[in-house]
Structure I
Amino acid sequence: MVQPFTANPFFKFQENVMSIKYTADHEWLQVEGDIATVGITHHAQDALGDVVFVDLPAVGASIDAKAVAGVVESVKAAADVYMPVTGEILEVNETLRDDPSLANTDPLGAGWFFKVKLANPAELEGLMDETSYTAFAANA
């Protein structure tokens, strides 16, 4: 089940300013204007198990949608983190790098991975909303 973002104080919702999108790779994007914060979903962290290492992209890097942007390693497996949209990395979560367990304990909040400046906001149209992702994740 997808945990609702509205219950997490990390996200400051303002009507028509921010939206949440999901990928088939079990990543979420919190979009505000032309900036998106990216992380992995509850489903992804459940499947991975205890996260022990994250490799985050370099700030300033321009990465195409669907390219590998980082890696998550857990006690069970390693998984690529794919760039959900084309853009430039503006910031990475250094706290997550220091404490990878945040990807498990707070994946929709303090466990975010990176922030990206959208190069092509139209790419967001190909991503899922919460209702679609919930149905998708239930069958994954």
Structure II
Amino acid sequence: MKKLDQKVNIIPIIAKADTISKTELQKFKSKIVAELQNNGVSVYQFPVDDESVSEVNASMNAHIPFAVVGSTDFVRVGNKTVRARQYPWGTVQVENESHCDFVKLREMLIRTNMEDMREKTHCKHYELYRKKR
């Protein structure tokens, strides 16, 4: 990852977050953050200089790494069909914020910070690439 952080924006994500308990997930997140810091790996930080999104971005920066659940299946929950994983003990919905961070991740990347990420990619990573070439 150390070699990659000079070439791309890194956003740590924990996949299959439904396979571990909430307590284990918090410990795992703390361990990932500590490992990234100890190894000097820079991760993309959502900008906090824009007043309109600074509060949300600051809280999301503290939320990294995002714990997500993915699914290609649709399950009927109540009167709605949602993307989810079905288990004998229940259903894990991809877009339910109490089940995983997918909605937060999508909101931060696509709706709130896409332009900032594009600019940082161009200014930092592309310029470094050009200098080395």
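Quick notes
- When FRET efficiency 1/(1 + (r/R0)^6) of positions 39 and 87 (r between Cβ atoms, R0 = 41 Å, to 0.05) is calculated for each of structures I, II, structure I comes out greatest.
- Computing Rg/Rh (Cα atoms, Kirkwood Rh) across structures I, II gives 0.92 for structure I.
- Structure from which -4000 was derived, helix-only ellipticity at 222 nm (-39500 (n - 2.57) for each DSSP H run of 4 or more, over all residues; to 500), options I, II: I
- Highest-scoring label, criterion being distance in nm of label points 7 Å out along Cα→Cβ at positions 79 and 103, among I, II: II
The numbers here are math on the coordinates, done by the rules we state, and not lab data. Not measured: the values here are computed from a predicted model. Cβ atoms are built from the backbone, for glycine too; each structure is taken alone.
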